[in-house]
Structure formats: structure tokens, C-alpha cells
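Read-outs throughout are calculated quantities, based only on the coordinates presented, and are distinct from any laboratory measurement. Because the structure is predicted, anything quoted here is derived from the model rather than measured. Cβ atoms are built from the backbone, for glycine too; each structure is taken alone.
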Structure I
Amino acid sequence: MGADGRVAVVTGAGSGIGAAVLAGLAREGLRVAALDLDAARAEQTARAAGPEHAAFGVDVANEDAVREVFEAIVGRMGRIDALATCAGIVDATPFMEATAATFRRVHEVNAVGTFLCMREAARRMTAGGRICTVASVAGLRGGGLLGTAAYSASKGSVLALSKNAARALADRGIAVNCVAPGATQTRMTAQAFGDEGNRRALESAIPMHRVGTPEEIAEGIVWLLSPGSAYVNGETLVVDGGLMMR
């Protein structure tokens, strides 16, 4: 994948799925720009993958900051060929307790942040560019695991946004796809999965009877960013151990 000097950008690369995607792309030979709100974590994961990778701190919900960081990536690394939008936050506020402020906070990161990064990456991509967003099965089933109203609505927005972008960017030769993970063991979900009752309830709902790992989710994202998926566009790959099958 990286034989021609391809450069990928991964948001939320400081931990979890984003860090696993960065590592997977690096193994495929791509140079990777690691973006995260926590610049130190981004630097740590980038350096662990090798000296040819770069790290940048950015709030993906800040339009000016996103524009500036994508310009900096091109200035430092020369090009952008692929984007994985792994940055996101989870929210489990019950429906009747959620506020407009809750919705705005979650949507700003999960939906608006995804859009801003897609737009700025696409502006700098040439034909053959690939984008993979990260939604959630919560956006397909309306929550019911960890994320509730605000979270599931924000991830549903990512699903719709990905299809719209696939149509809008096809004439530029840029493909856009989405991965919808099921329950995944990350730093963000550690507290919820640490409750034995919660974990048993989750695992009993999954036909494979276990939660996924960041590396298992990353495999799908890395493939959707590869030339091997060249004729795949506007699709959502569900990686959930069979949960949505039920």
C-alpha cells in the first residue's frame, strides 16, 4: 500500500481504534499523520510506529484548527491519500435526562468533527484517495448498548454523512466508506465494561459472546483504505461479532 509514498491521516490516533489503525497502516508501509486532542498521546503512538510518522494535536470540532492542521500535514508530509476518522466521544446519558447541551457536545465531536476532517482531507486529495469514517452499531440500532440518545443520533449522522460524501466525492475519484463497530474494548469503554453485570449483558447479546478489540475493528478500516477495496464506495462495514444479525 505504501510503496508509492502514500500518506494517511488518522484522527483519534492517541488510543483505542485510532491507535490500532495507525499501527495497521504503518505495517502496510504508509506514512501516517496521527491526530488527537491529546497531542502527547498522538506523539506516543506515532513514535511507536516509527520515525517516519508525524503527530499533531487538534480539536476536530474546531473548524479553523482542523483547516490549519491539514495544511500543516501537507506542508510536512507532502500529500494526503487516505483518512480514517476515529476521533469520537461516547455518552450514556438516559433519554429523559439528556439536554440540548449534551446533544451539541456529542454532535460537535462525532458528527461535525468527522465532516470537517473529511472536507479538509478531500480538498487535498487526488483521484484514488480513500476515506473511512467510524460510526457505530448504535447509529444503526438506536443505541441500547452503551451509547444512548445523543450518541446514537450522532453516529447515525456519520452513517448518512458518509453516504452523502461518497456521492459528492465520486467525481473526484475519492471513495468514502464507513465502519460501524460493535462493543469494543477501549480506554473510552473501560469503565462500562469493568462492571461485570454490564459486560455479561453485552456479551450475551453478541452471538460470538465477547466484545471486540481495537485491532479487529482496525482490520476493516485498513482494508477500506487500501487499493484492494478500489470498487467499494458508499458502504458500511459492520464489525460487531454478529450483533446486528439478531
Structure II
Amino acid sequence: MTRLSRYGFQARLAERYRDGRILLAGDAAHQFPATGIGVNFGMLDAVNLAWKLAAAVGGWAPAGLLDTYHRERHFAGTRALLQTQAQVALRRGQDPAAEALRDLFTELLADEQPLRRLGALIAGTSISYPMPGPGQHALAGTFAPDLTLHTGQGTTSVAELMHPARPVLLDLADRQDLRQAARDWRHRIDIHIAKTDHPPADALLIRPDACIAWAAATGEPAGTTNSGPREALLTWFGTPLA
């Protein structure tokens, strides 16, 4: 034997992901009682934190931006503990009751909808972060879907637009009013016009971590609610240049 390792039941979540200048991520912030999930959630922690730290270092972070790291990723960690502890419960026990639980669970996963829901829960993509402001679109706080996009330069995707790691305002309905509302942040965000089959909204404001910060419902005027694009831009991307 040249190498041995031991894996035990670890279900721990830090009370705070941020304490002043100290920030926790990955295994320092959470330990889960199921294999394979720690790396995924650690990377999601890092992606969520990195652009917020960059904003703070760059001097344009709005008040409270770094605090949203704890609020969002602690919420995600709580969800991860829920499903990993449920996995432990399914694995434990060899008596008839435990076998019946596993058999019933297997039957439930034969249906596509619960299978997709559980898959998203394990992958961490089912998260819907609580977004500030009233009247938020149902997509706000969720991860942006990887839509196929048709632009004047050809076909692309949401994932490809995110490669520069900058915020993106994706206009899916050729809404000049929405682009005009975001014009003062052009130095900080990328604005794209595109078409897609079955657009989920008129426009999506996507953070560098692929989370939707704001979405415009179909036909919704730019400034009709307190959760309009300028308010979202101020909340997440700071005061624009004069």
C-alpha cells in the first residue's frame, strides 16, 4: 500500500463568509458529506467573489457589494448541505425501510422533471439569490441560461459573451430605451443586441459570475419600476463616470 485516504461525514458551514478583510471560500467556508460537490461549489464561491473584489480594488464597488458575497454564497452553501445530507440519509441503512426509501427515490427519478430539478440542485445551478429592490423579474438572481444568440456578426451564445468576465447587458428585443438607460456604464459593461428563439425577457443584465442582476419583462418600459436598469446598475456596478 503506497497511499491511503479516509473520508468521513463532514457537514459544516461557516457562520460568516466575510469578517472585515477576511473572506472564506471553498473548503474553508464549507464541508459537505458527499464527494464531488466541494470543487464545484468552491469554484462558484471564487467566481462570485472575484469580480466583487476587483471592483473594491478598482475603487468603483458600490456600498455593501462585498457583503453580498456572504449573503449569496452562504445561502448556496445551506442548499448544498441540504442535498448532501439527504444523500447520506439515502446511503445509510440496510434494513427494509432503508431499501424501500431508495427504491421509491429511484422511481421518482424516472420522471424527467424531478430528475432535472435534482440535477440542478446537485450542480448548484438551481440557486436563486435574493435580489434587492421590489418587483423583481422571476429570472433575477438566477444563473443566465446559455441561449443561442443571433447577432449582426453571426451566431454566438451567452457563454461566449461572458468570456471577457465583464458585466453584460443583453438586449433581446432591440430596446433602445434600455440601452440608453445603460449608456453611462459603457466603460464598465458590454452591451449586446441579439435575437434568440423564445427569449425569456426583453433584456438581461448579467453579472460577471453569470448571475442575472436584472431582467426586463416583455414590453416593460425602462423606468416604470424602482427595479429598473439604472437602479440595478447603480446597485451592482457603482456610480458611472461623469
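Tabulated data for the structure shown
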| read-out | value |
| --- | --- |
| For 17.9 (mean count of other Cβ atoms within 10 Å over residues 57-64, calculated) the corresponding structure among I, II | I |
| Test item: distance in nm of label points 7 Å out along Cα→Cβ at positions 1 and 233 calculated as 6.2, pick one of I, II | II |
| Origin of the derived value 28, 19, 18 (semi-axes √(5λ) of the Cα gyration tensor in Å; candidates I, II) | I |
